[in-house]
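Several structures are given next for inspection.
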Structure I
Amino acid sequence: MLYWALIFLIVAIIAGVFGFGGIASASAGIAQILFFIFLLLFVVALVARVVRGRGP
């Protein structure tokens with residue numbers, strides 16, 4: 001998921017350089033949403049690991 005966030009960020013930067021403001025803002029928004037979803041899932045995974053304890 002972080003991979004897709006980076007792809008949309010790169011698309012937003014390239015679109016911004018070429019002057020496509022609408023595409024740039026949409027891609028940046030998608031990248032931001034994907035990044036926060038990734039961050040949320042990462043925190044959930046860390047909490048699950050702490051709750052379950054160390055594996056065998």
Structure II
Amino acid sequence: MMQTILQAGAPVEVCAIYLPNRSMGSSNLLAGVGQATPDAIAAQLIAPNTRSFRSE
């Protein structure tokens with residue numbers, strides 16, 4: 001699914017605390033996958049045009 005999202009041109013990032021807690025670095029990620037930063041994610045979440053969904 002992640003590769004399909006990347007191929008469609010959407011950004012894909014792992015949680016900022018995932019890699020440090022796994023003793024891994026960005027070199028362990030698929031090409032094109034980045035590492036999110038808390039401040040950037042917070043800014044995206046509160047941006048006026050942000051759309052989100054909730055799964056029940």
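Bear in mind these aren't lab numbers, they're just calculated from the coordinates by the rules spelled out. Here the structure is a predicted model, which means the values were calculated and not measured.
Some values worked out for this structure:
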item	result
Structure (I, II) behind the derived value -7000 of helix-only ellipticity at 222 nm (-39500 (n - 2.57) for each DSSP H run of 4 or more, over all residues; to 500)	II
Structures I, II, by relative contact order in percent (Cα under 8 Å, 6 or more apart): label with the highest value	I
Given 5.2 for mean projected area of the Cα convex hull in nm², calculated: source structure among I, II	II
